[in-house]
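Each structure below is given as C-alpha cells.
Every read-out reported here was derived from the displayed coordinates using simple, explicitly stated rules and does not represent laboratory data. As the structure is a computational prediction, the values presented were derived from the model and not from experiment. Cβ atoms are built from the backbone, for glycine too; each structure is taken alone.
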Structure P
Amino acid sequence: MKFSVCINSVTGELSRQDAIRLSKKLGYEAVEFWEGTDFPVDEYKQVVDETGLKVACMGSGAVPLVDPAKRPEFLEKLAEAIANAKSLGAKGLIALAGQELPGVSREAQHDSIVAGLKEAAKLLAGTDIVLNIEPLNTLVDHQGYYLATSAEAFEIVGKVNSPNIKVLYDIYHQQITEGNLIANITANIDLIGHFHVAGNPGRGEPYFGEINYGEVFKAIDTAGYSRYVGLEYWPKVDGVEESLKKVLAMYS
C-alpha cells in the first residue's frame, strides 16, 4: 500500500515545509494537501524538490459544483489548480459538491455537478491529472453537504465518462454513511482515483476504531488499485511521529 501524508491534518501545527520534511524522514514517499490555488506554490515546490517526495493529491479551489452560477469560478480556479499541479507533479485534485441548495431539487443539483465535471474534463483532457469528486458524511462532520453516498458519486462519474474524472473514496466518511466498504470499493475500483483513511469513531489514527483497515487495504490491493492512499486523520492517542511510524509498520 502506497501512502501519502495529508499535511493539513496529520502533522498538526508544523509548517507545510516542516511537515513535508518530516514525512520524508519517516519513510513516506508522498504527501498531499488541501491547497490548490492561492498558496505559495514556489515554496512548496522547493521543499518537494529538496525531499524528492511526490505530491499525490491537492485541492482545486473548493468552489461548489451544485450551483451552475458558480461554474465559471469553479473552472477558473480549476485551471489555476491544474497549472499548480503540473508545477508540483501532482496527479490528483479534489473537487467538492458543495452544500445543498435550499429550494433547488436534488435532481437539478445532481445535473449541475455532472455538467460542471464534464466541463472540467475538457480542461483535463490530454493530461494524466485526475479530478476526484468527494462524497462526505452528513451525519457527523458535514451536515448539509449535498453528496453523501458513494453510489451517487459513482453515478455522477459514470455520466461524465472521462478518465480524468473519478471519485475520492474516503473510507472514514463512507463507513459512517453506508458501511459495506469492501463490496462498494471493489465493485467500483475503476471509478476511484484516490482514497482517504482515518479511524472511526473520532477520525483519529486508522489503527484504532471499528474499521479493519488491514482487510480493507488487502481488498484494495487485490482489486488492482495502484495509486496513493491518503492519510487524512488527526492523531488522538499517539503523537504525530509515533502514529505515522505505526501506520507504515502495520500496513505498508
Structure Q
Amino acid sequence: MNTTLNYSPNFDLKKRRVNQIKFVIFHYTGMRRESDAIKKLTIEKSKVSCHYLIKSNGEILMLVPELYIAWHAGISIWKKYKLINKFSIGIELSNPGHDHNYKKFSKRQINSLIKLGKFLIRKYKIKPSSFLGHSDIAVDRKKDPGEKFPWKYLSKKKIGLWHDLNQSFTKKKRNIKLDKNDKFKFFKNLSKIGYPEVKFIYDTKYTKLITKAFQRRFRQELINGIIDLECLVISDNIVKKLK
C-alpha cells in the first residue's frame, strides 16, 4: 500500500501497545479546501490530527504513525470505551462536509479507503463492527462522515456493519409510529450496538441526536431524529448480526 508521509506534530509521545488498537474511526475534513485541511491537521497550534488522510484523488497521507495516539476523536464513547483516541486509528477523508456543500466521496477515495481498511484488518484484526463514524462515538457533537458515506458498500468488504434487510421491506415501515415500549426497545438495541445508554425516551434534544446518528449511519435516506418502525426493525437486524 502506497502512502505519502506528511507528519503532524499533534500526537501523544508515549507509544501504545498493538493490542490497544480496537477501532477505526472515519471522519471528513469539513473544510472548503483540501490544502487548508491538510495544513490544519499538520500545524501544532490546531491541536488536531489523524493517522491517515485520503485526498480527493485517492492519495493516502500518513500523518501520525499508528502506534502513537492521534488527536481526532475528542470527547467520545463507544460501549465501555471512553476517549476513543487511545483505542483507535483515525482516518480523515477530504470532503467539505455539511457546512460547506457536502458532497459524495470520490471513487478513488473509497477505493483507497478499502485498501487501507483491509490493511488495518490484517494488521490489527479489526472487526467489521469496529469501523465507526465520528458521529457514532460523539452523537451530540458530530455528523461526519455523514449520510453520503457508503457504509452499505463498504460492509461488503467487511469494513463496517450494515443490515441485510430488503429496502422495499424497510421502506414500508417508514413513518409508522412506535409506542413507548417499542421506543425503549429501540434505545436498548442502540446500547447493544455500542451507542451510549439512553435512560429516558421523552422528546429531548439528546434522544433526537442519538437517533439522527443511528439514521445517518444505517438509514441514510431520511435523517429526522424521529423513531419509527423502520428504525426499530433495522436496529433489531443489526443486533442479530452482532450475536
At a computed 30 (percent of Cα pairs over 21 Å apart, for residues 56-143 alone), which of P, Q: P
Which of P, Q yields 2.1 [distance in nm of label points 7 Å out along Cα→Cβ at positions 120 and 176, calculated]: P
Comparison of P, Q by distance in nm of label points 7 Å out along Cα→Cβ at positions 168 and 192 - largest value held by: Q
For Rg/Rh (Cα atoms, Kirkwood Rh) computed as 0.97, the structure of P, Q it came from: Q
Computed 1.1 for distance in nm of label points 7 Å out along Cα→Cβ at positions 8 and 32 - originating structure among P, Q: P
For helix-only ellipticity at 222 nm (-39500 (n - 2.57) for each DSSP H run of 4 or more, over all residues; to 500) computed as -10000, the structure of P, Q it came from: Q
Distance in nm of label points 7 Å out along Cα→Cβ at positions 128 and 152 - highest-scoring structure of P, Q: P
